[in-house]
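Every number here is computed from the coordinates shown, using simple stated rules; none is lab data. All figures in this text were calculated on a predicted structure; none of them were measured in a lab.
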Structure 1
Amino acid sequence: MGSIYSFMKRSVYRSAVLHGSVASILLILVAVLVQSFTSIQPHKVVKTTYLTDLARLDSAVTKLYTTIERRQPAPIVQAAFRQSRLAYKRVEFLTEFYFSGSAKSLNGPPLPEGELDDGIGVVIQPNGFQVTEEMIFPLDASRRTDLLRQMASIKTTVSQLRRVANYNELTDSQIFDAMRLEVLRLITLGITGFDSPVSLHSLPEGIAALESLDHALLAYPIATQQATHLHQTISKAIQAMRGQSFNQFDRLGFIRQYAYPLSRLLMETQLALGYPLATDKRMLRPTARTLSDTNAFDPTFFLPYNHALPTADRVALGKMLFFNPILSGNGQRTCASCHQPNRAFTDGEPSPLTLDAKHRIGRNTPTLVNAAFQSFQFMDSRVFFLEDQITDVIHNSQEMGGSLTSATAALQKDSTFQKQFAQAYADGVTETNLKNALASYVRSLISLNTRSDRYLRGEKAALTAQEKMGFNVFMGKGRCATCHFFPLFNGTIPPAYVKTESEVLGAPATATERQLDADEGRYRSTKIGIHRNAFKTPTVRQAALTAPYMHNGVYKTLDQVVEFYDKGGGVGLGFTLENQTLPFDKLNLTLTEKRALVAFMKSL
C-alpha cells in the first residue's frame, strides 16, 4: 500500500498545481483508487481521459459555431476560438499519433495542396482551425457563410473522431511514443507559430499540450523520484512559456533547458516501465531522445524499396564515381564540376554552365549536403529519389550529356572500377549499382554537428549572444522555421519527416526586384496551377558557403535574402502572385534582428 499511497499523493499534488480546484483533486483521488483496487491498466485510463477530452473539444467547437451563427461580437468569437484550440491541444498527442487524417482535417496548414493522381493534377482544399483562424483574426463578417461551413466541417470531423476513438485500442508503448512526439511537435510546429500563424496563440496552446502529457502520466505507476522529476520538468517548461510574448520568447533556452530534458525523461521512463521502443523505420529514429542527437535522423529513410543500403565500400565507390569524368558524354565533366566540396557541394555561380560552356543552365546548383533528408529532389521536386536524380542528370544533354548504358560499359572495361564494384556488390558493375553507389555517397554528406547542435545537446559549445538571438528570430518573429523546419532547416515537415514542401516565394528575376522570375518551377512537371512558381524548400545549413541564393541565384548575400523575406516576398515587392505561400505581410525586423539572423545561419 505504500507505493499506492505515494502514487496518490503525487497525483493529488499534480492536480492541485494544474487545476487548482477541490473538485479536480477529488476526481483524481477517485481515479487513483479505481486504478489501485481494480487493476485498471494504464493505457485504459489514458483512453478514458482521451474520450473525455474529445467530448470537451466537441463542446468547445459547438460553442464556437454558436457564437458565429448568432453573430456575436469579434472578442467573443475570438475567445471561443482560442478555447477550441486549447481543447484540441489537449487531445493532439493521441489524435496525431492514431488518427493523423483527422488531425490534418482539424489542424492542417491553411493552404491548398496539389497532388498527382494517375498523372492528373488534383487540388485538395484546406480546412480546419487554421483556415477559420484567418477569418476570425480579424473577424471577417463578409465571409460568415464560409466560416460556418468550415466550422460545420470541424464539428463533423470531431464527431467522427469520437466514434472511431471508442473502438481504437491504445498501448502503453505507443502512448509514450506519442507523448515524446508531441514534445518534438511543440518544438518544431508549436512555438514557431506554424499552426497558429495569425493569432499567435502558440505559447498558451503549448501549455495546454504539456498539461495533457502531465495528466496522462498520472495513469502510470512511475517510481516516486522519477515521477517528481517528470512533473517538475513539465511544470518548469509551462512556467517558462506562461505570460511570454510570441516575439520575445527564448526558444533556444526553452528547448535546451526544458523541452529536450523532458523528451529524454519520457524515454527513460518508458524504458524503466518496461515498455519497448517502436521498431518501425522512420526518418526520425524511434531511439532518438531529442532532435539534436548525433544519430537522430536516418539518411536511408527515402532509399527506394529493394535498393542496397549504404556501406563503407559503396560510399567509397560512389565518391570515386562522383569525381570521375567517365560518367559524362564528353569525358570532361564530373559531378564535382558543379557540386564542389569546398562550397558545400555547390558551385558559387547563379547557375552553372552547360556542357558546351556556351550557355547557362536555368537554375542555381543546390547543395547536396543533407540531400538524403528530402522526399523530393531537384528545385522543382520532379523526382522522388536520389537515384532518379542521378539518372536525370547523367542523361541531361546540358549537364552530363551521357547515358547510364554507356557509362556502365566504360566502367566494365576499367579494371580499377571492376575491382571496386566487386567489393561493393555481388553482381559487380550494373546500372542499378552505379546509381546506388553514387546515391550512397550523397547520402553520406550529412551535416548535423554544428556548434548550434552541440550547444542544444548540452555539450560545451559556445554560441555568441548574437547567434542566440538569431536562433530565436529564426524560430519566432522571422517565421523562418515555419518553412525551414528545425533542426534540419529544410522543408521536410516534422515530426514525421515524410514529406518535403515546395513554396511559392515570388523571387524576382534580377536584384533590381522589378519583376517576377519567369521560371514556373514545379508547375512544369505537375501542371497544377497552385504549383506555378513553386520550388522545393532547401536546407539553410551550410548557407554561408552556398551563395548565391534562391532558385535563380538572384541574391548574392544572406543579408539580401533576409531583406526579401522582411518585405513579404514577391507580393511585398508588388508582384501579382495569388498563389504565394509565403506570408506577404512585412516582418518588421530591426537591423539588429536581421544581423543576428544572418549570424545564426552562418553558424550552421
Structure 2
Amino acid sequence: MFLRILTAMLLVVSASKGVAFAEGAKHAIASHGEPALPPDFQYFPYVNPDAPKGGRISYGVKGTFDNLNPFILKSMRTTARGMWDPQFGNLTYESLMQRSRDEPFTLYGLLAETVEFDEDRTFIQFNINPLAKWSDGEPVTADDVIFTFKLLEDKGRPPFSDRLKNVVEMEKTSPLSVRFTLTEDAGHEFPLILGLSPILAKHATNPDTFDQTTFETPVASGPYRISDVRPGEKITFERRPDYWARDLPVKRGTDNYNEISVEYFLDENAQFEAFKKGIYDIQFEGSPTSWRRSYDFPAVENGDVQKTVFESKLPAGMHGFVFNTRKEMFSDVRVRRALAMLFDFESVNRSLFDDAYKRTESYFQHSDLSSIGIPASERERALLSPFPGAVEEVVMQGTYHATKTDGSGRDRTVQRKALTLFKEAGYAIRDGKLVDGAGRPLTFEVMTQNDGQEKIALAYQRNLAPLGIDMGIRTVDDAQYQRRTRDYEYDMIIKTYAASLSPGAEQIWRWDSRSRDIPGTFNYAGTAEPAIDAMIQALLDARAQEDFVAAVRAFDRVLISGHYVVPLYYLPGQRVAYRSYLEHPEVTPIYGYVLPTWWDKRAEK
C-alpha cells in the first residue's frame, strides 16, 4: 500500500514539474557528445506526430516459431517476431530507454524517465517514470529492474546474461530508482547498453520456469498485447488503449496500427507468392535482381503495390571472403593482398547482378566513419605513430581504392601486379602452378553455406586459375558450418561484418588478439596485431566525437592495410515494396525506414 501511495505522489510531482527534472538528472544520454534533442522535445524528427491511429498491417517472414520468450537460449532463433524486435518494433516488452534512429547512439527516456551519471561514467542511475505501468495495471518499480537483471544473468541468453559482468554493484536507491556502479573497464558506451535492456514484471514472472519455451501471454509494459497465436503460422497483436507511454515524446507518431500480424512461410518462394496475392502487406527485398525482374505482377502495374528505395546513412559494413590467418599460406600480407586483387568485381557485378552492386572498400563504407578518400588527420596519425608500417601509405593518404579490372575476368595488367606481390612473398609459377620456395603449391578451400555463396566462390575460383592457384569449394550443412567456424577449421569463408555508427566493444570479439584463440568468437580472420588492439581501445576510450571518429578511421585504415578480407560488394539503399494504403513519414532518419512510424491511410477515413 505504501508503495502505491508513494508512486501516486511521485506521479503528481512528475506531471506538475514538466521537464524540470531533479538536480543531476538528464532526459537522455549519448554515446559521444550531447543528445541532439532538448529536454522539452515533443517528438522525434522522423515521425509524423499526427499520424492517424487505426487500421492494420501484416508482415511476412520465412521460418517458424515455437516460443513467446525472446530472452532465453531455448528456441532463441524461433521466438515469435514482434515480442522484442528491432525491425517490427518491441510490441510487448520495453527497455529502460528508447533509441533515436536519427542519431548514432543516443537514448531518451522511456520506462526510465531520467538518468544520472558522472563525467567518467563510473555509474548510471535509472529513475523509473512514475507513469509506467504493466499491462495488468501494476506500477513498474525499481524491484522489477533488479529482478530482471538478476534473472537474465541466471537464466537468460547472451547478450542479456552478460550485462552484470561489468557491474560492481546494483543498488535500489528509491522505490523508482536503480543505480549501477560499473567496473573500470566497462567502457564509455556500456551505460547505454544497460539502458537498452528489457524489463520484466517481477510479480508476473516465474523464475523457476523462465528458461522454458512458452505460449503464455506475458504481462508486459509495451504498446501491444497478443490477441491470437497459431504456433508456427501466425501471431497477431492488438494495440492497448490503456498503454501508459502513448503520450511520451519518444512514442508520439509511433505504434499507429490497431492490429499487427506476422505470417510465417516455409520458404522465400512461398512467401513472395503470398505477398503478390495480398496475404501480407510489405516486402523487404535484398536481391537487386529480383527487385528489377520479379515485380511485374498486376498489383504493381495498377499501383496497388508501391516500390520505394530508402536511403540511410548507416555504414554498409564489410562483406567478403575472409582469410583465416591462422593458416600458414595466409600469414603473409603480400599473399593476401595479391589474392584480393584477383577478385574481378566488375565481371561478377555485370554477369551475376546486372551491375546493381557497389564495391566495398571500407569496414565502415558509406558513412562518415570510413577512411576512404580522406587523408589521415593529425589525431589519427598520433594514434598510429607507435605502429610504423601498420598502415599502407596510400591508405594513410586516403587515395586507396580496391583494385578495378577491365571486367573481362582475366585482366592481365592486374594479374601481373598480383604476380609481382607473389614473387616478393617467395612464390613463382612452375609447371602451371603457383608454388612457394619449397615447391608447395598455393592451394586452399572456401567453405560455403549455400548456393548464393557457392556461385560467388566459383567466380573467384575462375579468377585465380590463370595464375595456377588451386582454390577448392566445399558447401556444408548448417551444423557442420557452425562447428567448423566455432573451431576455426577452415581456410576461407564468406562473412559479413555488420557496422553501425557507434562501433564499440563488439570489435574486441571480431578483431582483438584476446579473441583469437577462444573458440566461438567472431575473430574469423584470426587477427592478433598490436595496432588493431590499440585502435579498438582508442575508440572505446574516446569521449569527444572528434576523438571517436579519428579512432574509428584509424582502426579502419589498419584493417584495410592488413588485407584480412577480399572485399565483395554492398547494395546502396533499402528496397521495400508495400501496399498503397500504407504510408510512411516524409523524413528518413540516418538509420533508414522505421516501421513503427508507418500508418494505415484507411484509418484517416
Structure 3
Amino acid sequence: MMNQRTPRAGSAAALATLCGAFFPIAANAADQQLDPIVVTATRQATRANELTSDVSVITREEIDQAGQSTLEQLLSRQPGVQYTANGGPGTNSGVFIRGASSNQSIVLIDGQRISSATTGSAALARIPLDQIERIEILRGPASSLYGADAIGGVIQIFTRKGEGPARLNASTGYGTYGTTDTTVGISGGTDLVSYSVQAGYLDTGSFNAIHDKANIYYNPDDDGYRNSNLSANFSVRPAVGQEIGVNLLASDGTNRYDSNDFGARGAGQNFTADQLVESYSLYSRNRINQAWTSTLRVGTSTDASKGYAGNVREYTIRTDADLASWQNDIVLPVGEALLAAEYTKQKVSGSTDYTVSERTIRSLLGGWNANIEKHRLQFNLRRDDNSQFGAETTGSASYGYQFAPDWRGHVSYGTAFRAPTFNELYFPAGNFFSGGNPDLKPEQAKNIELGANWERGDHRASLVVYNNDVTDLIEFRPPTYAPVNVSKALLRGATLTYDGRFSEWGVGVVVDLLDPRNDEDGPNNGNRLARRSDQQMSSYISRKLGDWDLRGEWQLVGNRYDDPANTKLLGGYGLVNLYADYRLQRDWTLFARANNIFDKYYETIDNYATAGANVFVGVRYAPK
C-alpha cells in the first residue's frame, strides 16, 4: 500500500490544505476506504492507489442497486463511458470508452476475451448482471497488455466466486413491461476448495423498439426479451501456492425486433434473434518459488446468433475462439516483471460465405512495474502476429509520483491497434455493397494522458486529461461502400470525478468533456463522430437510515449526431433514478428501483425508442 509521508512544501501542500478546508475529515486509517485490488490495469494484482492508469471498479453492491437496468446502462454511469441501443433489453447495443467505438474496446470475462469476429464487438446486452461479482474498467489504449482492439480501453467482468461456509443466495422481482428477473445460487469455500454456481432467468415484454410511426419498418408490437443464464466457478488448492480451477459463463437469449434490412418483407412481420454467448476456461496457477508464479489458462468462447422472420430462419452466424495463455509473474530485486505468451484461433461459420473463415494470432508480451519511494513506473511491450495481416508491435510507458500523502499524479503514453473484422475483410458483395477488402490495414492509435488523484479518508477525487490520435480508420464510403483505410480521428477530453462519504451520506459525481472528431480536415475542423455526446454528467446521493438504504441518481447527456455528416441531431437528455432497500432481517432485503421517473423520452440512435418511467421491485436473500 501507499506509504504515509509528511506533506512536501509548495503547491502540492497548498492544494492539500485547500481540499482539507472543504473536506474537514480526520485521516484516521480505521475510517478510510480500503483501496480495491485491481488486476486489469497491469494483469497483476495491484492496489488501485498504486496504479499509473485510469481505472474504476463496479462492486456487487452497486450491481444490486441497478434494478432492471442493463449492463450497458450501468456502464454508462461510469467515468468516460457512453452507450447506444437499438431499443430495449437484448437488442444490439454498444459502449464508447473515451469516444472509441464499441469494436475499439475489449471485453474480458474472468480473464478470457469474448467478441464476435464478424462485427468486432462483444454482446454486452446478453451478459446478465445477476452473474457478475464485480467489473473493472481500464480507460485508455491497452494493446500492449491485451492485443488488438484495445484503443478505447478494456472492460473486465468477474463472475461470482465462493468463500467461507456454504451459502445459498436468491433474488426475484417484478417490474414495468411485465419484467420478471430471478436468480438463485450457492457458493462457499475452504482452504482446499472454493465453488460457486449461479443460475438466472429474465423475461420482459419490453416496449416497441422503433418509435417513429412514419418509419417503414415500424411495427406496433412490443419487442420483448428473455434470457436464461448460468455461471460456475470451481477451484482446488492442493498445496500452498498451487491452484487449479475452472470458470464458466453461458447466456442464451431471444429478443424480438423490428427489421431494418433493405429487403424487409412488410412491417407486420415478426422478427426474432437468438444469441448464445459462452465462455469456458481451465487454469493452473502455480507458485514455482518465492519469486516466480506461473499461470496457464486454456479456454474457448462462443458468440452464436440466429435470426428468424416468423418461423423462417434468415441467417446464422457464429464465432468460436480457442485461447491459450501462459503468464509468468516474477518478483525482481526492484519491482515485478511480466512475461507471457498467448495463442488465439478464431473461426467464423454460418449462412454467410466468407472467402477466409479462420485466423490465428500468436502473441508475446513483457512488462515491468515498480514502486520506488515516491515513484511509480510501468512499462509494457507486446507483439501480435496475425495470420491475416502480419505483425503489430505496441507499447506503453507510464510514470506516477506521490506528491504528498493525499496527492499523486501520473503521465502515460501508449499505442494500440484494431484488427479488421471478417465482415470488413471478406463479406460477400451485394446490391449496394461491393464486398469486403482483404487489403485493409489495422487501425492505429497513439494516446497521451495526464492524471491527478486526491484521497483523504473516505473521499476520492481525480482529474484525467487525454489525447488519443487514431489513424487508418476503416470507413465504408460511397459509391461502392467498400471498406478502406482513409479516415483519421482525434479523441480528446477530460474526466473529473469525486466520490465520498459524510457519516451516513454518500455523494458522487462524474463530469466527462469529450471532443471526438473526424480529423481528416484538422483537429478543430472535422465533424463530431456519430452518436458521441461531447459532455456527460452522472451523479448520486445516498443515505443510510437505520434499516433503510436510499439512493438518488441524476444523469445528464449532451446532444449527439446520429450520422457522420452531422446532419441528424439527437437531443440531449436528463434522467433521474431512485433506489431504496429495506433490511427485513439480517439476510433478507426488500428493494425497489425507479428509473427515468420523469418519463423523459430520448433516443441514443435515431428512430429507436428507450424506456420510459419504469419500476422494479424485488426481494433478495444474501447471507452475510
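If semi-axes √(5λ) of the Cα gyration tensor in Å, for residues 43-178 alone comes out at 27, 22, 16 when worked out from the coordinates, which of 1, 2, 3 was used?
On the way: 1: 27, 22, 11; 2: 27, 22, 16; 3: 24, 21, 13.
The structure behind it is 2.
When helix-only ellipticity at 222 nm (-39500 (n - 2.57) for each DSSP H run of 4 or more, over all residues; to 500) is computed for each of 1, 2, 3, which one produces -7500?
2
Which structure, out of 1, 2, 3, was Cα extents along the principal axes in Å, for residues 443-594 alone calculated from, if the result is 65, 33, 26? The partial results should precede the final answer.
Numbers: 1: 48, 36, 24; 2: 52, 48, 33; 3: 65, 33, 26.
Among 1, 2, 3, the structure yielding 65, 33, 26 for Cα extents along the principal axes in Å, for residues 443-594 alone is 3.
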